[in-house]
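The following blocks contain the structures, represented as structure tokens.
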Structure 1
Amino acid sequence: MKACNKCQKVKESDEFYPAKTTRDGLLGECKECTRARVTKRRNENIEAVREYDKERSKNKHRIALAKEVNARWRKEDSRRVAAHNAVARAIRAGELTKQPCARCGSEKSLAHHEDYNKKLEVIWLCQPHHKKRHKEMVLAGIEP
């Protein structure tokens with residue numbers, strides 16, 4: 001048990017991130033407070049953070065890791081890859097038109113498949129809503 005320096009709540013040790021430089025090996029603020037602080041800082045300095053992320057993505061080890069993650073993703077479910085490729089081909093051929101996000105209207109949208117076997121049946125969602133929809137599907141026990 002440990003008290004958070006920020007919210008003053010006493011919490012279990014697993015509610016704190018590890019920190020090698022502290023006596024007890026745990027960060028002084030809890031994970032919840034840490035996430036809130038980091039999110040606030042990121043939002044206040046979003047352009048600088050985006051530039052940092054852009055430069056960091058060019059590191060050789062990050063490029064190699066991205067290739068590895070992509071290869072693993074492709075290997076996990078060939079239906080998913082086939083569905084994504086079918087949508088890309090249909091857009092290029094003019095058979096499918098990219099639409100704004102169905103939830104918020106954002107122009108930066110992605111094709112979401114409710115069922116990978118129905119390759120051209122998609123819902124257009126922005127990145128945040130796309131992630132949210134996948135979480136909803138997981139919680140509902142739905143597999144695409």
Structure 2
Amino acid sequence: MRTEEELNRIAYEIRGAGLSVHRAIGPGCFESAYVPCFAHELRKRKLEFQLEAPLTLRYDTIVVPHAYQLDCLVEGCIVIECKALETLASVHSRQLQTYLRLSGCPLGFILNFGAVRFLNGIVRQVNNFPVGTAPYSERKETVTTK
């Protein structure tokens with residue numbers, strides 16, 4: 001488990017990596033152009049990451065091993081959802097919140113490389129920050145009714 005200070009340091013590096021890519025390429029490309037460049041910037045910052053990280057969904061007795069796919073999981077604890085849109089919609093924040101809940105990660109970002117000003121295209125969301133939660137796929141929840 002990482003401390004709040006460690007998570008914030010990693011988050012700072014992530015935003016810096018995205019900003020470097022946006023400054024060099026600018027808005028207007030497809031997500032598929034930004035992600036490899038973003039990965040390169042993460043490597044330069046010596047951050048561990050996994051692109052296209054699978055997320056498992058558990059519903060009742062059903063387990064769906066690759067129900068979702070994260071754009072990027074950094075240091076095993078920060079979810080990154082990359083976009084290349086003129087503007088974000090509320091569905092994008094809900095998507096990130098779902099990924100945080102399913103993964104149990106304490107922190108996530110939407111990085112919208114399509115924004116004219118990159119820093120205006122960053123959305124930060126937390127999930128029981130800084131500790132996170134148990135990954136949803138591993139929870140054994142019971143529901144009681146009266």
Inset, instruction - Identify which of structures 1, 2 gives the largest calculated value of relative contact order in percent (Cα under 8 Å, 6 or more apart). - result: 2
Legend entry - Origin of the value 1.44, where Cα Rg over 2.2 N^0.38 Å, for residues 50-113 alone was derived from one of 1, 2: 1
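helix-only ellipticity at 222 nm (-39500 (n - 2.57) for each DSSP H run of 4 or more, over all residues; to 500) was computed and gave -11500; which structure, 1, 2, did it come from?
Values: 1: -16000; 2: -11500.
Only one of 1, 2 returns -11500 for helix-only ellipticity at 222 nm (-39500 (n - 2.57) for each DSSP H run of 4 or more, over all residues; to 500), namely 2.
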Legend entry - mean count of other Cβ atoms within 10 Å over residues 18-25 - highest-scoring structure of 1, 2: 2
Inset, instruction - Work out the source of 28, 17, 14 here, i.e. which of 1, 2 gives that when semi-axes √(5λ) of the Cα gyration tensor in Å is computed. - result: 2
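Rule-based calculations on the coordinates, nothing more; no lab input. Since the model is a prediction, treat every value here as computed from it, not as a measurement. Cβ atoms are built from the backbone, for glycine too; each structure is taken alone.
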